[in-house]
Structures are given as structure tokens and as C-alpha cells.
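Asks: Structures given as C-alpha cells follow.
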Structure 1
Amino acid sequence: MSNFIELKKVSVLRGDRKILDNVDLNINSDENVAIIGPNGSGKSTLIKLITGKIYPSYTEDDTVCRLFGHTQWNIHDLRSMLGIVTNELEYEFHNEITGIEAVLSGFFASIGIWNNHVVTKDMIKKADEMIELLDVSFLKDKKLETMSSGEARRFLIARALVSNPKVLVLDEPSNSLDIASSVKFHNTMRKIVASGTKIVLVTHRISDIIPEMNRFVFLKKGKIFADGKRVEVFNSNTFSSLFDMEVNIGENNGLYSIIP
């Protein structure tokens, strides 16, 4: 067992406002974790810390911010440990890129395939395996612009998986997805976990939760509001306090929803 992310006394400022406030958080690389919080709770900033895009705004003698045991990473070294899919990433891909090109670009940590990239037969084979795993083989030669948001997102997940990362971070994965696409995405996450990759899911939607999630971290106003196993914290009382309103959770065949 090894630490995926280790944070101690970590704060991030925007102007004079603390977006993250003295956060302590350890996540092991053998856990499937859901990080849940309302808009403005600090989830996006936490993702940027986890992925090395930002660092703590200030440090004390005992401040810790480590990813897989290191304080800094080269992105080419990191891709074999950590896969990342965010809404921002989807916007970065231009319309002329096909599904297979998007997936192959994961080997180069690039946006698309460039003239100096040497794509090998083994890369193509691995890309095809990931595309098949995510049930989008029939779309691989089509441009991302012709796909639905859910279809395009599955190609970006396949892109993140080609380097066999230990952990896949999914940031608000069901944004802009309709009900049918959300259910398909739910099944996609379960396939990924079954294949051996752990997931850190960042969301404000209860419907994103899959049965394999074994730990829940709740963020509110930049602080850890609750942290524990499903039986300890995943309940209507926690969600009601988190969102400052009455929330009743229902479950049906591993799918969670809000009961009116």
C-alpha cells in the first residue's frame, strides 16, 4: 500500500480568500474514493493540487504536499502513475481529432498526434484495447466533434488509461450528460475498477457514485467536512449538512438518487 496523495496543513489562497483551508488528506493508491462537495467547496482546486498544476500558497515547517511520495513530478513520468480526465481537457481537443488519435495522444501527453510522434503497432494495439473496453470501437475513426459528450469523454478516459495508470482521477464526469449517457458512464466506471485501476471521483452528484467506492471525502467551504467509509458517512444526514438543505438518499441496484 502506498500513498497516492498526501496533504498536511495545505492552504490555497485566491486573493485574500482561502479556497482550501488547512487541509489534511491522505489517499492510498489502493482506494476507490469519492470526493464530494457543493459548488465552491474547493473541489477543482483540490484536483489542481492532486495533478500538480498548483502548489500550496504558503507553507509551514510541517506542511506536506506529495503525490506518490514526491513533491514534484515530470508529466511524462506521472502519466504511468496517474490518469486525469477533466472537463477542461475535453475543451482542449480541437474538432479535427478522431477518437483513435485522441487515445493515441495519451502516449505522448499531448493534444493530438504531431509529426514528430512515432506511433508503434504496440501503441495502436493498446489504444484499441482501451477503446474496446469502453465500448466505443465503432466510433474510433470519427471526429470528436461528431460525438455526444458522453462518447467523447469515454475516448478521453481511454486516452488516460493507455499508460496503465494506478489511479484515474475523474473530475465532474457526468456534467452535460443526459440520463441515458449517465447510466452508461456509471457502467464505464465499474468496468475500469474491475480492470484493476483505482478511481478518485470528484463530484457534487450522488448519481455518480458506484458500489465500488469504499471511501468518501466531503468538502465544504475549503475544509474537510467529513471523511470515512460508506457505512460511516454516506447517509442523508451527512448530505443534508453538507448542502445545507434536507437531502434524502435512495438506492436502487447500485444507483443513488435524491428522493423528493
Structure 2
Amino acid sequence: MKLDSKTSVITGGARGIGLAIAERYLDEGANVVVADIDQAAIDEAAASLTARAEGEAGRVMGVRLDVCDRASVDAMVASVSERFGGIDILVNNAAIFDMAPVLEVTEESFDRQFAVNTKGLFFTLQAVAKAMVARGRGGKIINMASQAGRRGEPLVSVYCASKAAVISLTQSCGLSLIAHGINVNGIAPGVVDTPMWDEVDALFARYENRPLGEKKRLVGEAVPYGRMGRPEDHAGAAVFLASDDSDYVVAQTLNVDGGNWMS
């Protein structure tokens, strides 16, 4: 029970990697707050987690969160603090994806990706960190980056840039906040088999003139491990970075990608 009695907030926690982390945190003894923009998905995830908690319904909370809305972020922090007494762990997982050739990228797409993936992540981190500092008990913050933040890609320029910014912010915030006992680190997934990848595959099919499903198959075959990642593959790293085992780990972004990228 590495996270016994800790309170965790997972943004974008109602599906995919976020939900897999929520499930593992619950198993490790943490209180789990699923913070997501999709209320129906929140309700479904909270019900599933409550059943997993085997009668300890009080350990699960669902809250609607729009990371692009500072008032929504502040309200989330206040409601979680009121319910559980404070926040010990933040997983900044909420993100969106879009792609287009550089000559076709729209200002709307650019602004939206940076608003969610970078600005929203930063100001959620800031709001939670302020609460952690005021509480005086330190904490752990985990930013979900991407292998896309390690390199550029011709069709994914803006998404890559937004995730590169996440890695940079993780370094800067980690160096700043460790003075308050707050460890800030990141996880960089590779290609992960979630429903979102079906949408990504469809975009690659459009821009690379491929049959549906071919890009997904090819990227999976190219992973040294031999397959695409699964959401649950990232839960162990998320537990480590949220636990006391990572107390001396500061401002790092851990690649969890089956060997796709080495840094």
C-alpha cells in the first residue's frame, strides 16, 4: 500500500491512461479524485472505481474539471481539499491531440492544443502546488508528457511542441518546488492503444493516404518491446513517482514507451 491514505487528483482521469492510474492508486490505498471534462465519463469511472474499492465509497470522488478555466481549477482544488483535507498527489493527464501538415495548421488548432496540453497543465499544477505549500506537507506532481515531446514529427508539429513544453515545465517547476518538498516529475508514454489512437489512425490515413488501421499496426510493430503500450503499462511508473520511493527524483521525465526513445 505505497499510497495509503494519500489523496490523489487525476485530470483526464475518466478513461485511458488516467483511469488505469486511478485504478492502481486505489489499489495502493489512495483516495482517488477523477477530474475530467466529460460528466458522463466521470460518473461511469467513479461507479467503476467505487465498486473496485469494495465498500469504501468514501475514497472515490468525481469532479468536473475544465483545465482551460482557472475558476474551474480553483473550484476543484477547494472541493477536494474540503472533502479530503488536502491534495497529496496530482497527475496532470488531461490532453488533446490534433495533426495536420505544417502548411495546413490552423490558429484555432494551435491555440486549443497549447491551451489544454500546456497552459491548462501549468495552471492546474500552480493551483495545486499553492495548496500543497499552504498545507506544508509537500506532495508529488506528475505531468504526462509524450515521446512526441522528445522529437518533432512532420504531421504533428503543434502537439509535439506542446508536449516538449510539458517536459521543459516539468524541469523548471521541479527545480522550483522541491524547496517546498514538492517533487515534480513526468512520464512520457509512447504509442498507447486507447480509443484516441483510432482517431489518430484515421488522421494518418487521411494525410498519408493509408488504409484505416495500417498506421496503428505499423507503429505497434516498430516498438522494440513488440507491441503498442496499454494504459495499465504506465500505472507502475505513476505509483513510483507518487510514492516515497521517488523522494530523491526531481524534475525528470521517465520514458515509458517500450524502448521507442532513449534519453
Structure 3
Amino acid sequence: MTASADNFVEFKNVWLAYNDELLAQNHFAVEDINLQVKQGEFIAIVGPSGCGKSTFMKLTTGLRKPSRGEILVDGQAVNGPLKISGMAFQASSLLPWRTTLDNVLLPLEIVEPYRSNFKAKKAEYEARAIQLLQTVGLGGYERKFPWQLSGGMQQRASICRALIHEPKMLLLDEPFGALDAFTREELWCTLRDLWTEQKFNVILVTHDLRESVFLADTVYVMSKSPGRFVVKRNIDLPRPRDLEVTYTPEFTDIVHELRGHIGAIRKTTAVIEP
């Protein structure tokens, strides 16, 4: 399998069974995944609970190897955990005994080539982390501990930690799901601004259809388990997008369209064609 120069992520006929016994029974968690994500593209994946969204993330990062098919990221076959990606989850998972700054620096302590240079370049790395924290509105909180931060602040710090090693791809698994609506929308704008400035690839898994439409270039809908992509919806709303767009008929129509697809999936196992 060869990669297209325009594509950063490619899935070709990817199937995953979680163990050999399930594979022998043809019992798959995800099946027949075909996907091409362009350089710098922001995609979102939505679907009913248990459809395989998080499994797809594990495949993309190399935490799971496909039972069938091939995956390429940045032109290379994925055969193990990727170093060029950053991840953030619904729980911020900040280490409570480390300050905000030290939590953000953690990837640089464990990921090469930064790890080998960490002591020699610590001041440089700290300056980078402080700048990143300032970018997301956490200037002045560098020496605070996680328990001294609100949930939204913790999630901002978690995103900084995911980006500190300048990954080419950011994977987000329900990153704002535990936050109140106002804080969630603030962080949509924070993520929008970071992505607009740096143009890394983003794969966002979310249950929030408004979130997917506001942030993504393309939204994919997954079927019930075994998960497969059954709808691809290009979001043709102009950028840059402000929160005001979420109140427009164009935005609402797309959200209702996606909700209709997911509602249909809940009622039937039939595949909905793109």
C-alpha cells in the first residue's frame, strides 16, 4: 500500500477483532474502515455509544493492530504506538503531585528526542510550556496544582500537555464531555485557535453534534457495532467560525441532518450510504 502525498492518515479495508477467538468467530469491533484524511484536516467522528469510536482511535495511534487491512500515518505503516501524536481524553488525568507546568512538560521527559535533552534544555522547554499555557489562558497558573484549577482549566492544561512536543496529529476522545456548556464552548474556541495557528491534524471523537459541526472540516458517522463509517459529511461552513454560527439555520440544518442519521442507525442495522 502506498500513501498519497495529500493524505496524512489512510485506512485501507481495516477490520479489528479484539482476540483470536473473536476473530475465528468473525466477531469484529470495527469492520471495513476505509478513510483518507488530508494533511492538516480536522475530522470528527460521531455515532451511538459502543459503535467503535474509541477503538478507531486506538487503531490510529497504534495502540491496537488491525486484524485485517493496513493503516498509514504520515506516509508510514502503523506498527506500534506513534510518537508523532498527542492525545487528550474526557478526564484530564493530570498528575496531582505535579504543578500545571510540570504536568505539561511530562511528554518531553519521556518522548525522544526530547527525553535525552531534557536536563540540558529544561529552561527552553519550560519557556515553551509557559507560552503554550498563556495561549490557552492559563498564564499565571503555571505553579498551581491540578486541585487548584477548575475542570475547564485542567482540560486546557491537558491539551497543552498533548501539544507540547509539537505532534503532527492531535487525537481527542470526548475531551469536553464532562464540562458545563459555557466552558465547553470556550474550549471549542481555544482548540479552534490552536488548530488554525498550527494546522496539525485533529481527530475528534465526540457525542456532541454541535461540537463536531463547529470544529470539523468533515464529520463521519459510525454505525452500531461492528462499527463502520456509513456517512461522510463535509462541513462547508466558512472559516474562521465564531460561536454565532451555531445559531444560524445553516448550522442547525447540518446538526439535524446528522442527528437524523444517528437516529436511523439506532433503529436499524442497515447501512446508510454517504
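Only the coordinates and a few stated rules stand behind these numbers; no lab work does. What you see is a predicted model, and the numbers here were worked out from it, not measured in a lab. Cβ atoms are built from the backbone, for glycine too; each structure is taken alone.
Asks: When helix-only ellipticity at 222 nm (-39500 (n - 2.57) for each DSSP H run of 4 or more, over all residues; to 500) is computed for each of 1, 2, 3, which one produces -14000?
Replies: Answer by label: 2.
Asks: Something else about it: Taking 55, 45, 35 as the value of Cα extents along the principal axes in Å derived from one of the structures shown (1, 2, 3), identify that structure.
Replies: Comparing all candidates, it corresponds to 3.
Asks: Using distance in nm of label points 7 Å out along Cα→Cβ at positions 50 and 210, single out the structure from 1, 2, 3 with the greatest value.
Replies: Biggest value here belongs to 2.
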